[in-house]
Structure I
Amino acid sequence: MAQPNYWFAPTEYHARVARVQAELRAKGLDALIAFQPESVTYLTGFFTRAYSSFQFAIIPANGAPTMFCRDVEEYYLDSTCVYPDRALWNDSQDTTAVAADIIRARLGATARVGAELGSWTVSVARYEKLTSLLPGIVWTNEQSLVERMRLIKTPAEIAYQRRAGTASEAGMQAAIDSAKAGATERDMAAAICDAMIRAGSDLAGPGVMASGERAYHLHGYYTDRVLEHGDIIQIETTPNVRHYHARFMRPIRVGHASDEDFRIVEQLTAIQDAALASIKPGVAATVPDHIYRDGVLSAGLRDTYTNKTMYSVGFMLLPVSGENLEASPVADWSFAVGMTLHTYVLAKGFGMSETIAITPGGYERLTNFPRKLFVS
């Protein structure tokens, strides 16, 4: 049996489960079936890189959770999961049928069950088969129950994000050092990934990265393109520690930048500084969002500003790249202590962003790197 290697103290997982159970009882539900991989790990500790295979956690309204997963993951159950009850399937079985048997065995044939029905791991076909095999179960969608809880991080969670921020800074320095005319985007990506892994990142990245005309369009990825003198490079380093994320963007010019370039980046930095200065617990998300939009549009840096200006980041597993909380003109939420967000401003190919944590007095930057235009 593997020795336990929990990411957090067992008491932290027990507190999370207790909060879920209190909500289940308040809603008159007998259990939550957590299908979302982040929810499974958040509530039980169980983590395997093979989380895309069918797995879930049964969280009863009273009592200890049960893990359901593939039998070859038992080592990781032993080393990461704080709860001993488990049900395993193997590759020769009908996985959904085994799942139905376990749900019936743990909850009975007529339970009222909340489930994360919006999870990418639950296909329509799988859900329809589960409901047909469990005709007495009443299902309700509780996709947001754990998602809401995860928006407020504990100090231990934010500590992982600070470490990710340090890895992100190492990656950005590698990006600046390797952004040379004649090198390829792939060369840059290799240097960034190497630096972030050595600095503690569990995944390589590199994140958003593009040069030339693609630098003017968000969400580029590295190619074999050869860097040219004068290129803009749009770069966002996106490492994580224990899959807790921190990320940031900085603008880079290859070899030369004009006075106009420096002026634009100085304007973007000032706009972001003003937006950040407005953030503290209780302030509506629309307040800094308006400062971003009004600042960029009134300065004539963009004709329209349709994208969000910040979004929650924390414990995230691919393909998920952000948590379900965003700032836009129609946002209806306010900042609270323990939130961690990536906040960014983009114009004319240049991007500036930070990951921040909301504190009692305002915010803390989890990414700490010089805020300026870099010329390699």
Structure II
Amino acid sequence: MYNIPASFRKAKNFYLSLLEKSPRFLHWIISPSLILFGAFIVNGIIILLCGYNPFKAYVAAFLGSFGSPRAIGETLVKSTPYLMTGLSVAIAFRCGIWNIGAEGQFLLGALAATFFGTKVATLLPHTSWIAVPICLLLAIFAGGLWGVIPAILKVTRGVNEVISTIMLNYIAIHFVSLMIDGGPLQEASKTGPQSDPIVQWVTLPRLFDSHRVHPGIAIAVVLAIILAFVLFRTTLGYQIRAVGEGADAAKAAGFSVAYNTIRVFILSGALAALGGAIELMALTPRLTESFSPGYGYTAIAVALLAKLHPLLTIATALLFGALSKGAFAMEAEVGISKQVTWMMQAIILLFVIGFGSLSLFQKHNQTN
């Protein structure tokens, strides 16, 4: 058995006692606040060691993310893929399914939108109100179908979904590369590993002429509200949460673990894929090998920081969107390199994982 350092035990005991003494509704505020406070303190030390002023860096990041209407718009734009993939991960984790495959599902949605927008849309009426919904539905279908694969493997063969979804991420990445680098979706000029732009009537319009804000942001927020209602106000949501809390107890209550696993995997894959399609149709009209900077992986931290609550996921996605936007401001205003900002985001991920471990300690203590 491993010996836990005394300092860690004290921190753990302080955290658990704080949760026990506080009203339950404050639990949703205490954990994320402590995570962010600790992460920003450590990041401030890192910035200082790198020879920069932490206060100036944080001020530049805040102003770069929220200092003007244009900055706020860009922050919302960057938050959208985090929100879609974060919802995908949150709904899966709520059911006790460790879906690490949001990255691959995100890419499959973008690939489906690319196929429709470059090959199929030209055969249909050139009107957005017909083409856009069909394109989004095709992406949802592709993501749901991709989600069925690990679901079937888990239900029929007992394959651990962490392993299967991680492997499917790599398959999706290389499949996208195959399609756009010498494959049927590569641009007609064959000058690089990318697709042709999707046709104009498949793109999502901008809500403001001077900003990149698009309807996909509203779609993501509405979906978060719907998911919150489904999870906490419907029989389906109760079954999902029951299976996530304990499969044996859910079986005893008459719920099918296999059925809930399959449908949650489909829903999770569909949400991530819809995020990929929105990103392509609204911002990047052509698919490239670097289309996703790792949205599906960061989504795990987005969901965990939100304590797997769809509405709180809106706030945590906004935070990561602000971090992404603020990184450019810190580089431009303070001179902090991208490598340092990536390290700062990694520190936040580590704090999310660390505090998640403390929550597991608490749950373990309550059950013993």
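Computed from the coordinates by the stated procedures, all read-outs in this text should not be read as laboratory data. Keep in mind that this is a model prediction, so the values were computed, not measured. Cβ atoms are built from the backbone, for glycine too; each structure is taken alone.
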With mean count of other Cβ atoms within 10 Å over residues 130-137 as the yardstick, tell me which of I, II scores highest. II
2.6 is what came out when distance in nm of label points 7 Å out along Cα→Cβ at positions 34 and 298 was calculated for one structure; which of I, II is it? II
Among the shown structures I, II, from which was the value -25000 of helix-only ellipticity at 222 nm (-39500 (n - 2.57) for each DSSP H run of 4 or more, over all residues; to 500) calculated? II
When I, II are compared on distance in nm of label points 7 Å out along Cα→Cβ at positions 106 and 354, the highest value belongs to I
When distance in nm of label points 7 Å out along Cα→Cβ at positions 306 and 330 is computed for each of I, II, which one produces 1.4? I
When you work out mean count of other Cβ atoms within 10 Å over residues 82-89 for each of the structures I, II, which one comes out largest? II
Given a value of 19.4 for mean count of other Cβ atoms within 10 Å over residues 162-169, point me to the structure among I, II it was derived from. II
Once percent of Cα pairs over 16 Å apart, for residues 42-97 alone is calculated for all of I, II, which comes out largest? II
From which structure (I, II) was mean projected area of the Cα convex hull in nm² calculated, if the value obtained is 19.8? I
14 is what came out when relative contact order in percent (Cα under 8 Å, 6 or more apart) was calculated for one structure; which of I, II is it? I
